[in-house]
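Okay, got some structures for you below.
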Structure I
Amino acid sequence: MNIAVLTSSRADYGIYRPLLKGLSNINSVRLTIIAFGTHLSPFYGHTVDQIIEDGFEVNHRIESILASDSANAVATAISLTSLKFAEFWQHYQFDQVLCLGDRYEMFAAVTAGVPYGVKFAHIHGGERTLGAIDNVFRHSITLASSLHFTATEEYALRVAELTESKDNIHVVGALSLDNLNELKLLSINAFKERFKINLELPTVLCTFHPETVGADSNEAYATTMADTLLELSRRYQIVITLPNADTNGTQIRQAFLELPELSNHKVICVENFGTLGYFSCMKHCSFLLGNTSSGIIEAASFGKRVINIGDRQKGRACGSNVIHTPIIKKEILEAATWIENQGSFKGKNPYDQGGAVDKIIEILKKM
C-alpha cells in the first residue's frame, strides 16, 4: 500500500504525527511524506526539521511560500503551489494521498491533483470557521477527495451535504488527541531545561492568528491584543506561540514581538514548540487565550479552560470549557477573571472518539 501524506505547516504535522507513526510501523505500507508551505521557510522556523527529528523521512520538498503575507502574496503562493504540484502529480502516483485541514497551500496542492485523478483522503473536513477564508479551501478539498475522516458526526453530515453522497465518510474523532496516548509530556523542570521557561509561574498560553475574513481589521486587533496581554502580564506569565502564515499575519507578529521588552519579559514569544513542547505547555498552563483550533479541539482533554477570541473559530463545535468573547480588551479581561474563580474543567471533549489512528489505518487497508 503506497500512501503519501501532504504536510504544509507545523499545525497539520502536529495532528498527523501519531498517524505517521502508526503507518510507519506497518510493513505493507510504503509511506511518502511531502513537505511544502511554511515547513520550508526559515522565517517560520523551518519546521521540516521537526519532522526529521521525530524520526520520519521527508521524501519530497516543494518550495512555494512567499516572504510577504499580503492578499496578493497569498494569491500568488496559491498559484505557485498549484503550478509546482501540477508537475509533481504528473510524475508520482499513490494509492491514497492524505490531506488535512483547510490551509490555502493544501488547497492548491490538492486542486492540482484533480485532473490527474489523485485519490485524496481528507482529514477534518466538514468543519466551519466563519472568521477565516479557510472555509472555501476546506470545502474545496472535501469536494476533491474520495475518502473522508471527520472529527464528529455533525461534520460527517456536512461532508455528505457537500459531496451529495454518504459513501466513504467515517467519523474517527480528532486525530491529534492520539498524541496524548503516546507522548510523555515534559515535567515543569524538564520544560524549563529545554525551553528556558518556568511554568511554575501562573501562565497563560496564547496563540492568536489574523482573521482572514475582514483582514483589514487585523491592525486594530493586533493593538487590542497587545494591550490586553500587557495588562494580563501584571498577573501572569504570557507564553505566545507566534502565528502561522496568513493574510496580514506580520502585523500580529510585530505587535507581539514588542511585548517581551514592554512587559519586563513577562511575555515570552516562541516560534515553534513542536508537538511535545506545545502540549506540555498546555498541560501546565493556567488557561488558554486566543483563536486557535487547539483551544477548541485539544484543551478540554487537558482539563483547561479557554478564552476563544473573535470569529476565526466561530462555527466549530466546542466543549463547555470554551468562553467566547469579541476582540475587546474589557471583555477578555472579564473572562480571565471569571476563569480565575473556576476549577479545572471536568467535562467531556466532544472531539474525543477514541483511537483515531487505528480507525483510519483499518479503513485505509480496506480501501
Structure II
Amino acid sequence: MDEAIRDFLEQRAFIMKLGMTGLGRTGKTTVFDALTGRNAESAAGGQTGPVLGVVSVPDARVDWLSALYRPKKTTYAQITYMDLQAIPGMADNKQEYMALLLTHMRPMDALIMVVRNFADPVLGAADPARDLRELEDEFLIADLASVEKRLEKLEAESKRGKKPAGAEKELLEKCAETLNNEQPLRTISEICAKPELRGYTFLSAKPLLVIVNNQDEDGSMPSLPLRAAEAVVVRGKLEMELAQLSSEEAESFMKDFDIKESAMDRVIRSSFSLLDLISFLTVGEDEVRAWNIPRNMPAVDAAGAIHSDIQRGFIRAEVVAFEELKKAGDYAAARKQGVVRLEGKTYPVQDGDIINFRFNV
C-alpha cells in the first residue's frame, strides 16, 4: 500500500489540516479571514491560541446531485485552516517564538506561507522572495537539527555495539545532505516517505503553498524561489471584504475589481493539488456527500473513509462517473445505458466517482 494512503487511513484524518504562517505585517490574518469568512471585528482581541477555520469545499457536482436527489442533508468536503501565528505564550525572544511556532506546525498535513507584496509604512518596500527564503530557512534549520541529533544518537549506539535497525542511518544521511545543500526535504519526498522515517515530522518535507498577498490594484505574480512548492496570488484586503458580502453584493464587487474567482476557491483548489487529493461522492435520499481521499486510493480503502465496517466487509463498489450520470440524467437512465459498473477492491477511485459500496459484516 502507498505510504500516503496508509498514513491517511491510520490517522483517520479525512479533514485536511493546513497551518498558515508568515512574517509580521504580511496580512496573514487578513488572508485567513478572507479564506474562512471570519468577521475580523468579532475576532479582534483576546486570541490565546491557534485560530481554526473549517471551510466547506465548493463543488458544483455536489450542487447538481443535491438538486437531483433532494436529500435531507448535503455535506461538502472540508478543509481546516489554522492561523498559527496566534499562539499562546508568544515570546518576545525571536528564538523562543520561532521554536513555539515550529512546534505548532508539526501536526499539520501541509503548510501555507503568506508573503507580503505591498509597501508597508513600517517595513518599507516589499521583497517577497527574501521573506519566503527567510522563513523557509527556519524550517531547514529545524529539520537539520533533528536529523543531526538522531545521527549522533545512532553513532553512539553503534560505538556501544548496537547494530543499526534497517536503513534509517542511510536515509537520514541523505536528508542531511539535502538540507546542507539548502534544499527542503520536499525535493526528496520519496525518501521521507520510507517506513524508517515515518515517525519524523520534518517541516520542510510538508507540502507548501505560498500565498502572495498583493496590494489591491496588483494581480501579478512576483518571481519567487519556489523550491518544490506551489504559489497563488491574492489581494487580501479586497478578498476579506468580498468574504463579508452577500452573494449578490459579491458578484457586483468581483465584477468591479476584475476578480474572476474568490481567494477561497483558488486556495482550496491549490490545497487539493498540494496534497494530491480527489473527491468521490455518495448519494441518496438521506445525504449527498463528497469525501476527500488520496489520488488512486483503492476502492476497499476508500470505503474505510466512510466507515471501517464497510472496508472490512467490502464486496463490490458500484461506480458511475459523475459526468456519465449527468449526461444520462439520473441513476436509472445511467444503469440502462450501461455506464454503471461493478469494481473490485483494487480499483483506483477516480475524482468525481459516485460510489455505492456493497458490503457484509
Identify the structure, out of I, II, from whose coordinates P(r) over Cα pairs in 10 Å bins from 0, in percent was calculated to give 5, 21, 28, 24, 16, 6, 1, 0. II
Comparison of I, II - label where distance in nm of label points 7 Å out along Cα→Cβ at positions 147 and 227 is highest: I
Compute relative contact order in percent (Cα under 8 Å, 6 or more apart) for each of I, II and report the one that scores greatest. II
Give the label, chosen from I, II, of the structure having the highest value of volume of the Cα convex hull per residue in Å³, for residues 243-306 alone. II
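Rule-based calculations on the coordinates, nothing more; no lab input. Not measured: the values here are computed from a predicted model. Cβ atoms are built from the backbone, for glycine too; each structure is taken alone.
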